[in-house]
Structure I
Amino acid sequence: MHENKRPRVSIIIPTYNERDNLDELFQRISDALKKEGYEFEIIVVDDDSPDGTWRHAMELAAKYPVKVIRRMDEKGLSSAVIRGFKEASGDVFVVMDADLQHPPEKIPELVRAIEEGADIAIASRYIPGGGVENWYWYRKLISKGAIMVGRLALPRIRDIKDPVSGFFALKREVVEGVELNPIGFKILMEILIKGNYRKVVEVPFKFGLRKAGESKLGGKTIISYLKHVYRLMRWSGELDRLVKFSIVGLSGILVNEGFLWLFVHLGLSKYIANVPATELAILNNFFWNDLWTFKDLRTAPLWRRLLSFHIAALMGALVQWAIYAPLVYIGVHYLIANLIGIGASFVVRFLFNRNVTWG
């Protein structure tokens, strides 16, 4: 960023059939940034829109500092944003949609957050002051569910309230030299996992109503998002961690069964023998996870990690029973009910241990 000078801002707008929004969008961007004294450029990356979005953007380049990239053989939001990054000349990149649901008047606030020390500034719907307008309940549920899945699966973003926002600003350095996946879905989430940054700030905004065009939300969008989370889990090593946790859990079953057999054959009651066998299995799982699965995350004292691991085991047992008992009551075969309970218990224990014990 230039010293003693306001940063130059590159506004990257991926488009597809957004022609009718461009006049108002460009005017509001221009008014907002000129008022604050920012030098800026608008980069439209259009996927050869049938409505001629690219053509109209080129016409508006006579009035505004617009650069138009018409992509004939490539599609997709993430790849469009990545192309915009490559073409941008600014110190600060702003990514936003063209549908006017992202208010251009919020851009100066995002850029100021960068000037004040943030590496990434996110326009957030889910912090005090933010919100959405006139969404159906199911769309709110999908949005909140997507965020919950992302934050649980990818601990690096667990403190970010709106990691799937499509409206954000970042320093050029955050993505320089970073290999971003062009087939990803939520590009911000990818940047938050792979980018070079230390400080993230969230700025509240009201997600507005679409003025023209059609929403892209659908079943394929949801599937694409889940695939993207899976790919980021692989890239970040979280999927490997989950596999290791599973292997350790299987070893714990063998330890539990083996010591249960031993204690019974030594004369202990079958009921009493289960207690030390279970504790030895928990200790086995703890030490293998501590030495292998989460070895890079050992920051808390050993006693605290061990105590927390026992709490996770207790929580898992309670969850397993809370699912098992009602399923058996309604007529589900007890073995199937137990498997479902074990599955839920496994998820709870992994998430608790990943985010608390070795968080």
Structure II
Amino acid sequence: MPLPYVLLSAAVSLDGYLDDTGPERLLLSSPADFDRVDDVRASVDAILVGAGTIRADNPRLLVNSAERRALRVGEGRAEFPLKVTVSGSGELDPGAAFWHTGGAKVLLTTDRGAARAHALGIAAEVVPLGAELDWWAALAHLYERYGVRRLMVEGGGTVHTQLLREGLADELQLVLAPLLVGDPDAPRLFGPGGYQRGRLRLVETRRIEDVVLMRYEPTAPGTGSRASAADRHWLALACELAALCPPSRTAFSVGAVVVGADGTELARGYSREGGDLVAHAEEAALAKIDATDPRLPAATVYSSLEPCAHRASRPAPCARLILDAGIRRVVTAWREPDTFVVAADGSGLLAAAGAAVVVLPEYEERARRPNLHLPG
């Protein structure tokens, strides 16, 4: 189920608040940071806020720069990104600025909420998603129905919390403002709950006037057959490693990464690494890990190509090496074609032994790229 790249954007006080309890919105960003946010808005396909944010802040969520809007149009895109909100009840003010500014709008809701939104005359495409709201279904619908590939989420705290808890946030852009709120009744960025394990990876820090932008990516793999945002990050790295392989006319170029449940990278490898002309990527990565490492049973292997089930060069295929290491979760981009082995089925071997196999076909093109010289 392909999903959009989900970017969470928020500004908070030093003590973690999104706002105070005063009648006016607390301005946490600086003018230069507002311009940065405008630039990010112009780069995405859609902007999403929760219904609570519409009720509390009455946002317009526009790209304010005429130059940026003109650039979007010149690229063949709509002048404004699609505006999206999510509401289970459908109980929203039909006069809110959200509905009457910018371009197209979508309300993702429940069957019950859709009836209420239609009765209120909400000026948006109202999409009922069933009896209950489900973020996986909502994001998949945005991807498939509206072509949303990059989604910017601007709040509120409940929406950010839910997306992070479900492992659906690809990136967090957090601006820290030099203010203290200290009001226990004020809204916070994140609420309590069962978040994914592991530390987020800091990918950028930037001073913008008197605020600091920090960009983070999740690292902890998903569980079972559902792919998390971190799964997509690690699989992209495996595809990058495949490009490092010395080219061969008789073997695939593949990259692999082994990652612990807490998001710690245990090892990486690629085909024919270190001059071993018959080494496979998963084999090269696993060889770098102590076989007694207690993190292996809960680890995930990311491989740009499905682990092999048959090979002539070594006694054990990679699918068997993975199982022997105690690993029971594999994420891959590309099922092995019949180029060298007819009806290869490493995924079937893994699944028969109880391993979860997740295939993310949206990464197949990246995985194939280092192999375009091969026949077929």
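Ranked by distance in nm of label points 7 Å out along Cα→Cβ at positions 178 and 306, structures I, II are topped by II, which has the highest value. Each of I, II could give mean count of other Cβ atoms within 10 Å over residues 90-97, but the derived value 16.4 comes from II. Source structure of the calculated read-out (distance in nm of label points 7 Å out along Cα→Cβ at positions 50 and 66, 3.7) within I, II: II. Looking at Rg/Rh (Cα atoms, Kirkwood Rh), for residues 202-281 alone for structures I, II, the greatest value goes to I. For FRET efficiency 1/(1 + (r/R0)^6) of positions 154 and 242 (r between Cβ atoms, R0 = 30 Å, to 0.05), which of the structures I, II scores highest? Between I, II, the highest calculated value is found for I.
If helix-only ellipticity at 222 nm (-39500 (n - 2.57) for each DSSP H run of 4 or more, over all residues; to 500) comes out at -16500 when worked out from the coordinates, which of I, II was used? Structure I accounts for this read-out.
Read the figures in this text as sums done on the coordinates, not as results from a lab. What you see is a predicted model, and the numbers here were worked out from it, not measured in a lab. Cβ atoms are built from the backbone, for glycine too; each structure is taken alone.
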